[in-house]
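We did not get these values from a lab; they are worked out from the coordinates using the rules stated. These numbers come from a predicted model, not from an experiment. Cβ atoms are built from the backbone, for glycine too; each structure is taken alone.
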Structure I
Amino acid sequence: MNKDLALLQPYPFEKLAQLKLGSQPPGHLDHIALSIGEPQHPAPHFVVENLIRHLHQLSNYPSTRGSDELRTAIAVWLSARFGITANLVDPGVNLLPVSGTREALFAIAQCVVDRNAANPLVFMPNPFYQIYEGAAVLAGASPAYLDCLPANDFLPDLGQVEEKQWADCQMIYICNPGNPTGAVMSTRYLQQLIELAHRYDFVIASDECYSEIFFDEGNPPPGLLGVAAAMGNDDFSHCLVFHSLSKRSNLPGLRSGFVAGDARIVEKFLLYRTYHGCALPPATQTASAAAWSDEAHVVENRALYRQKFERVLALLSDTLAPQKPQAGFYLWARTPISDTEFARRLYAEQNVTVLPGQFLARDHGNGNPGENRVRMALVAPLDECVDAAARINSLLAVL
């Protein structure tokens, strides 16, 4: 067996299951799950209908590179959304469809990391999406954690990295907007990171799967490729972005997204994926092209999240007092007791599940930046989110 498998840590939801073990929540209260970032809004009907209408394509092997229709739809959306001159994003060389961002974020490390280097490092935010850590470990690199603290606006602190560490860095994962904090990286922050990537020759893997859930329609989060192009980095050198239809279009079960950026890396990633065997089914590709080509359903989706945040924050403002995120659908709230005890009691006494923050982060010598915080995903219907907030207040009243 691959010895690196022994280095993998339990997934956060395994830890959560253990934490809840033996608790018996009150039977008169329906369970409300705020722990998993799984969108619950209805899938766009036209995408579902498109998928069904093209199921006859199952008689054909799909192309790993993806259909011209899908790659063109993605290139048009990407250019329009992030203000990139249209001809800079070549659908033939700058992007690939992927089976959701999760598999691609894992696979890119296996493709990029040189495990024979003296000290290969892969940087990542802390707290983080655990796929980043597992990908680094199984690629033969050491994870290096950048704490996301209030003092630095919950962004990875690039200033804590020593020059020798940058020299050993082969890739950095960023999440913009952040999971679980909802923090958005500014244009200047992304410019600084791109400058570092060129100076020390590492790849930026930007997870932008939450980029389309924001609150100000006139101020969408910037993206890595848009910033790169504006800097004159027209070939997106050292830069990759990962996008998904899961959050943007409420299609987590479709398992559809894309990676785009530096054509030299995309070319090698295509070679890797040809052997990996993860091409999107033809009907999925056709339905995905339809989803990327429509923006109206995305605007409607944001309105639903905006309403939930307004109602929930109003209920919790005088009690738990969580900070409204800049984007995304998570609340990253401080707890008056330990995060694990808060989560355990909330489930045991109110039948509401949230995720302890320490399960999403690592203590690498400076303490665990997730301690005494919980992540709450406002993905359930509005009435359930409002009910959950009321139950949280009921627990807080007896702490």
Structure II
Amino acid sequence: MQPVRFVLAATAAALAAGAVTSVAMADHVIGHDPSTYGTIGIAVEAPLTGSQASAGQDMLRGVQLAVNQYNAKGGYYGRSVQIVQIDDQANPKLAKAAAAKAIKAKVAAVIGPYNSSVGLINLPIYTKAKIVPVQMTSTDDTTGYGVTVQPKNSQISPVESNYILSLLKPAKVSMITTDSVYTVGMSARLKAALEAKGVLVTNVVVQDNQADYTAAVQQALTNNPTVVYLSTYFAEGAKIATALKATGNPAKCFAGLANQDPGFVAAAGIPASQNCVFSGVPTPQQFPTAKSYVANYKKTFPGKTLGTWGTFTYDSANILFASWKKADPFTYKKVIAQLKKTKNYRGATGKITINKVGNRPNVPVSILTVDDKGNFNVVYTDRGTR
């Protein structure tokens, strides 16, 4: 390979935390000979700023931990890994520019993107450029573009519908859905599952980033529903949950998986958060297999709140590094093939197997509530859907 130039941004916070740092405008020779000096770049694409920044920053920290540990063990035959931070702000309009930045940096792989609307645009670009995606999107429409360790829509929806039908037993459900690929897909799946069992379902579609959703909540409540389902990301979901709580209506709030984030509780407050149940995954503290991750996270990033998806990006980076044991990082097809051979890998999020289409068949999807300290806790796991 020709010499490549990395332009890598390292935040002051990351430097203070001892996270993986990068040298601006440093030239590195990257070749296939294991003895060749140089570094290997991997991109982390996430909403590092904007309304979903708390999720994006947690994702970045998860990868930083994995990279720190990998480099401490010698990296790839003595070559360390450096991170290219790519901020897509959860905005599909920035998807192509995000991929272009990774391509220009000549990275071997990308962890992310997180948002399905972004991934639908740039995952094909990454794969065409032979950059290995270990992606974080949940829409089933991105299946086949690299691999993922996190749940897909078709794995989340049955847990939601089973919980609603078996425990909440509503006659009527109102949905409030933001207009994005993931959220629209989730509400459509749940609507079909509920209507098949005779539940009357109405859906109010709203735009992202509104200052107030009171009118949407009032519209949803005209149906006198037993459950109000929020098919939103957490920034919007927190506002809707706050408005719903303020009405005093007894309808139960059910917040879809993209709402599980400390940012939801911080914005909505504990009382409004406790009015909701959430589909989601165990928190890092609740994964028995994540004790080391939690301890290292707290040590490396003192004062930072453990989020939902850092454990998953940590595992994403680690299965990528494991694939490099048998495939040169820059041999795209071989790395993808090795990733799809992942079986019972012991990760922070439990055992990980990747199937032939690149998905994780046994995902840890659960139902959670918020306790008096603002922490998410698993209250229901539907083993029959996994």
Structure III
Amino acid sequence: MKQLGVRMVNIDFLPLLGGAQMHTMRLSRYLSQHGVEVQVITRHHPGLPRYETIDGVSIYRTPIWHPSKVIASISFTIHALRLLQSTRQDYQIIHSHEMLSPMTIGLTASRLGGARLVINPHRGGYLGDVYKLVKQRPITGKMRLRWARRRGDAFVAVSHEIATELGEAGIPRDKIWSIPYLLDTDHFSPTKDEYRRAIRSELGMQDGFWACFTGRLVAEKGLNVLLKAWETVVRHSPDANLVIVGDGDQRSHLEELSEIRGIEKRVRFTGAVTDTVQYLQASDVYVQPSFTEGLPISVLEAMACGLPVIATGVGGVTDLLSTGENGIVIPPHDPDCLSDCLLELLSNRNLRARLGNHGRQDVIAYCAVEKVGQAHLELYHHLVDGHPHSSQPGVEMPES
């Protein structure tokens, strides 16, 4: 039997950090370890090799003709199509991550070469793929959606919200596979108190209460709301600390904002970090104040590390968290509610432990490597070999 070959198409990839990039790498690594020949096709970025292999996964970075968004998108599309056509005999599946350029590439290549196409949006809501196609591109976007309905073989929804949006866009229900992100819950795991103290020492984090955020420092993450809430927390508990792990175009603005609010000594910005696990293990609470999300992989990682999570009820967060059971769900744009929840967890160690323990149990049941990896293998073999699947394919998601 011919080896199964998969081509992942992702407009951005590691070392650029984001949920879609981390998930694509983790899934590709799992597939490679299970006998699948995987190549990731992405855009080139300065300082990176055009081609390399990481953990058995081939990564091909296409040239960019010009830094403008339009020309960069066109060059990515043309070079990716050339590569897919020249290696057509080596793969049976194209897995397009995003419904913009990657989906266009997948739709064109599958039509020309006959490969089966999986389309995988990663965000919902007003920044999500379906919204952009329907609302921001009323002519070309709707044309692409009609094309996707006809030519897409399967759609992966990482949250209930995205599955609903796909259905409302006319995607047949039997083509929508509900599969969350894959997470290594052995790597992202709690640590004992003595090791936690050692980790804090290594990271330069003093004793006391620490709240943590990890992710891209961009406007939709709502970190301005978090800093406003943190001003209130520090006023009530002057020794409380906040660590913001990550980088992005909002970093200088957020650093300035922490100074304006007089909390700069109680807020630490680490910059980009490849592996966030130590910061999570060293912290007491995780905070996700986003205005919109797909399925926030940072929340999954925090839950797996046994942290109690406070998160806004957007996107896939409501698939994961239930207030008082395994975390706390709050409305977006509400610093007063956020500060109240932070102060409650700061003062109640038993509540932190209970929410954190339940959160870890739930995330293991939901996104464990083997479960999610096997769901993707089932999907690919269904498309290539005609293996049957249930009427509700994929991983059973919690009720939202």
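Comparing structures I, II, III by mean count of other Cβ atoms within 10 Å over residues 123-130, which one has the largest value?
If we compare mean count of other Cβ atoms within 10 Å over residues 123-130 over I, II, III, the biggest value is for I.
One of I, II, III was used to compute semi-axes √(5λ) of the Cα gyration tensor in Å, for residues 227-346 alone, and the result was 21, 17, 14. Which label is that? Mind dumping the intermediate values first?
Details: I: 36, 19, 18; II: 37, 17, 11; III: 21, 17, 14.
Answer for the origin of the read-out: III.
Between I, II, III, which one scores greatest on Cα Rg over 2.2 N^0.38 Å, for residues 219-274 alone? If you can, show how the numbers build up before the last one.
Numbers: I: 1.31; II: 1.03; III: 1.07.
Top value of Cα Rg over 2.2 N^0.38 Å, for residues 219-274 alone, among I, II, III, belongs to structure I.
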